[in-house]
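**Q** For reference, the structures are reproduced in the following blocks.
What follows draws every value from the coordinates through simple rules; no lab data is involved. In this text the structure is predicted, and so the values were computed from the model without any measurement. Cβ atoms are built from the backbone, for glycine too; each structure is taken alone.
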Structure 1
Amino acid sequence: MPSGRFSSSFSYPDVRVAIDLGNPFLNRTFDGFLKIGTVAVVRVAAEETYHSLCRGSISKNKLEHSLKKMCKEGAYWGTIAAVYIGMEYGVERFRGTRDWKNAMLGGAASGALVSAASNSSRDKVVVNAITGAAIATAAEFLNYLT
């Protein structure tokens, strides 16, 4: 009986931008800001494109609104990523070791900091610190699997 087999490989595009700010802390935080900010911008662009296609038209006002939303979301998520990466790097330097605990502590500190900066209640700050720690730790564990 004849049989066939399909073999293929998929490779991700390798886009690397290196900006040396003269300090490893600044290099990491700025890199995180750019990467996650770009993801947020692309997400909003895709979302706004979908909504425009559903409406069947686009106006200058809607385009301006979309561009402002892209910039706002990119800056917001990029800043949160930079805070997390900076916190994780600081914990790593303080502890002198690189492990999952740095992600947990960095996630907790950045979750609390971002929440406190938005004038949240004490309970909300604690919940966001726990959430930040959980997400960062889970991401670190998933990173070990790949």
Structure 2
Amino acid sequence: MPMTGLSSGSLSSPKVDVVIDTGHPFLNLTVDGFLKIGSIAVSKVAVEETYNCLTKGSVSERNFEHALKRMCKEGVYWGSVAGVYVGMEYGMERIRGTRDWKNAMLGGALTGALVSAASSSNRDKIVTDAITGGAIATAAEFLNYLT
């Protein structure tokens, strides 16, 4: 069951917790990441498709089916990437025995490399995507420290 919390007088975002218990912290975090980020992707596509329908001025069954397929596809893709990242970061934390920004960097780099390797065999692209994944994850971690 999703729970939200918003402290009064706070400028921070509401925190949404999805309670999933698979019996293992690694699986709990991975499923949680999949569901949260996948739902964001679904929402993004829903808003984009709604905007497209409003600008065209028509809604058809074909447009609706296309929107649903796109929502599912992007939700699964974004959720899968998020699940892999959360799992990698958790694995780094367990292996290294500490919780710091380096786990995010390593988890992001490994996730970027894995996602890239699944769709491309170009070594330079895989390395570039690994660097990008590590940089984005590290930046996100630093931003979390600021708030």
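**Q** Comparing distance in nm of label points 7 Å out along Cα→Cβ at positions 49 and 137 across 1, 2, which structure shows the greatest value? Provide the component values of the computation, followed by the final result.
**A** Values: 1: 3.8; 2: 3.1.
Max of distance in nm of label points 7 Å out along Cα→Cβ at positions 49 and 137: 1.
**Q** To which of 1, 2 does the computed value 18.0, 56 (Rg and Dmax of the Cα atoms in Å) belong? Show your work: numbers first, answer last.
**A** Working: 1: 19.9, 70; 2: 18.0, 56.
Only structure 2 yields this read-out.
**Q** Still on this model: Have a look at 1, 2 and say which one yields 1.7 for distance in nm of label points 7 Å out along Cα→Cβ at positions 73 and 129, as calculated. Before the final figure, lay out the partial values.
**A** On the way: 1: 3.1; 2: 1.7.
It traces back to 2.
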